[in-house]
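A short reminder: the numbers here are calculations on the coordinates, not readings from a lab. This is a predicted model, so every value here is computed, not measured. Cβ atoms are built from the backbone, for glycine too; each structure is taken alone.
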Structure P
Amino acid sequence: MPLVRIDVPDQLSTDRAAGLSAAVHDALVACCDVPAGDRFHVVSRHSAGGLVVDRQFLGVARGPEASIVSITFRRGRSDEAKRALYRAIVAGAADRAGLRPEDVMIVLCENTLIDWSFGNGIAQYAP
């Protein structure tokens with residue numbers, strides 16, 4: 001049940017942004033037991049100045065294609081699963097979108113079952 005937001009610079013082609021989205025989804029399925037049909041992604045493109053990314057923070061040399069992947073999902077994954085997810089996302093992003101690992105920032109936000117409504121004003125996963 002993750003909600004994925006992907007922020008990319010305008011210069012990244014639509015096909016490459018779609019490749020990044022596919023890489024994120026595949027990694028979630030492989031590393032975090034997300035069902036294959038559970039895909040909710042918002043891909044936002046940003047013009048110059050609309051996506052501000054420090055080019056050297058923590059010694060990571062980011063380029064002009066630097067993108068941000070934010071994943072909101074249910075609490076409970078182990079640290080090992082999260083680390084595997086990070087590795088799988090950047091590997092998939094390199095393969096499917098031609099992105100350098102340095103250019104993929106990933107942020108996880110966790111919540112609980114009551115924090116989700118998939119429609120009709122109902123918290124489907126909450127008892």
Structure Q
Amino acid sequence: MKEEYKKSVFIELGIIFLALLIFIGIQQGWLIKFIPPCYVYEHFGILCPSCGGTRCVIEIVHGNFKDAFFYHPVFFLTGVYLLIANLVYLINVGKKKKIATWIYPKEKFWILFIIVLLAFTVIRNI
């Protein structure tokens with residue numbers, strides 16, 4: 001096994017382990033107690049760019065994808081995109097001929113993500 005492939009597999013296993021811990025913590029209810037309220041909403045009364053993200057994750061864990069989308073569509077779609085990009089990366093790690101490399105996040109993706117997130121924040125606070 002290539003060294004790069006081994007490293008990628010260990011990183012992916014770590015991500016899966018953390019996701020599993022979050023899943024179990026949300027299902028059992030003990031993780032939610034440690035999440036503080038939103039400072040911006042509490043003090044200024046406006047929704048910050050990440051407001052709704054926690055509820056989105058909770059709904060995803062419970063299998064309510066429609067509700068998760070409506071809590072925070074940008075967060076939901078970004079999660080789906082990053083999951084697909086991660087799967088493509090795992091497929092490509094061991095191959096000489098790479099497939100669908102256009103899906104990997106590049107600088108343009110992050111700029112577009114920030115613009116969409118800020119626009120979403122402004123629109124939902126109007």
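Figure out for me which of the structures P, Q the number 28, 43, 25, 4, 1 belongs to, where P(r) over Cα pairs in 10 Å bins from 0, in percent, for residues 44-91 alone was derived from the coordinates.
Working: P: 19, 41, 33, 7; Q: 28, 43, 25, 4, 1.
Matching structure: Q.
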Among P, Q, structure where Rg/Rh (Cα atoms, Kirkwood Rh) as derived comes to 1.03: Q
For the read-out mean count of other Cβ atoms within 10 Å over residues 20-27, a value of 22.2 was computed from one structure; give its label from P, Q. P
Have a look at P, Q and say which one yields -23000 for helix-only ellipticity at 222 nm (-39500 (n - 2.57) for each DSSP H run of 4 or more, over all residues; to 500), as calculated. Q
When distance in nm of label points 7 Å out along Cα→Cβ at positions 28 and 100 is calculated for structures P, Q, the one with the largest value is Q
Matching 12.2 (mean count of other Cβ atoms within 10 Å over residues 4-11, computed) against labels P, Q points to structure Q
Structure from which 24 was derived, relative contact order in percent (Cα under 8 Å, 6 or more apart), options P, Q: Q
